[in-house]
Structure 1
Amino acid sequence: MDFRPREAETQVKWVDGTCMLISNETLREVGLLDPHFRAPGWGADVDYSHRVQISGRELYVSHRAMLWHHQGHGGLSASQVYGDRFKWVAAGLKQAKEDLRSKYGPDWRDVLPVPRDAYMGKS
């Protein structure tokens, strides 16, 4: 891979929880990920992004950092738990929609800062 870091950040409305850097100050004020979100935890990062923003803070993605999975094996453990990658994705999509709906109601897409087509898998 030919990754070339850039001295840049982009303000965003939500971040993926795979690799977040959270300040101690934000942790003290906003708290941790909500345990309301069941395994595999999809949707908890969107909920956290929303809570950070309503606290008056901003979210950024750094173009100086990269998460690299050795030999392209990212998600392998989840695939082993759920049987295969497709079952893992299906389980994650289903769980996220159910948990987001139970926390924010049937209009959760209007409340949270995600694209309208987020979590639109077949589940």
Structure 2
Amino acid sequence: MSRKPTIHLKRAYEAPEASDGRRILVERLWPRGITKEKAALDAWLKDVSPSPELRKWYAHDAGKWPEFQRRYRAELDANPAGVAAVREAVGPGPATFVFAAKDPVRNSATLLREYLLEG
């Protein structure tokens, strides 16, 4: 029985900490106003983030969250290479998915974390 990795979530605007482990940006677009040095990333895996079409459709509208989850999970199911790259980057953990969204609950990083821990 394999042990699930520890995956934390953190906004890109929060300071990096040693407890973050590997810091992985899981956004298609670079967070505004953040330098590479300040981000302190180990990886940027934009190919596993929601498609530009899905991201624009969702537009962080809380009312669209249930449908966004369904559509993003379908995109992840159709992207086994991207999901494998994330699993490899996370390793045994700990790791932190870095994201830019203002909502700490309804965002693609949260859903990606759930998706990985389920599978």
Structure 3
Amino acid sequence: MLTKEPEVKLIVALSDAMAKGVAAAAKVAGVKPVITGYNGDCETLGKVWTGQITGDLYQGWRDIGAQVVRTGADVVNGKTVPPKIVMPTYIVDKAFMEKINAGSTDGASPGLVSDVKRAIAGCK
């Protein structure tokens, strides 16, 4: 598609795996569309850091898991829990990653901070 339609400006991938595939195809085709992913896995965040992917919708599975454990503990301990818990999502681009890397974590969840730092370090 990218070789036939090189003027494509934006590709919204519905998963990080798709975004990584698009990034690889764009490199081979010699084009640079805006590419976004969805989920926030380490490898994709690393590609955001290196400029191969423009941004990623980060869901924060680490934060969701921590919330599940906290909510479960509250239920076990007889506390009332809300019927709906809304977890934050983030649009992560390189500028946001640079802020986190520089120590500005305002508005970022602990899981996001950890995942961004891990991605910058090469997912080690």
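Work out which structure the value 1.6 belongs to, where distance in nm of label points 7 Å out along Cα→Cβ at positions 43 and 91 was derived from one of 1, 2, 3.
Details: 1: 1.6; 2: 1.0; 3: 2.6.
Computing distance in nm of label points 7 Å out along Cα→Cβ at positions 43 and 91 on every structure in 1, 2, 3 gives 1.6 only for 1.
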For Cα Rg over 2.2 N^0.38 Å computed as 1.25, the structure of 1, 2, 3 it came from: 3
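Taking relative contact order in percent (Cα under 8 Å, 6 or more apart) as the quantity of interest, name the structure among 1, 2, 3 where it is greatest.
Numbers: 1: 33; 2: 45; 3: 24.
The structure with the largest value is 2.
Ranked on FRET efficiency 1/(1 + (r/R0)^6) of positions 35 and 67 (r between Cβ atoms, R0 = 30 Å, to 0.05), which label among 1, 2, 3 comes first with the largest value?
On the way: 1: 0.80; 2: 0.30; 3: 0.55.
Answer by largest value of FRET efficiency 1/(1 + (r/R0)^6) of positions 35 and 67 (r between Cβ atoms, R0 = 30 Å, to 0.05): 1.
The numbers here are math on the coordinates, done by the rules we state, and not lab data. A quick note: this is a predicted structure, and the numbers were derived from the prediction, not measured. Cβ atoms are built from the backbone, for glycine too; each structure is taken alone.
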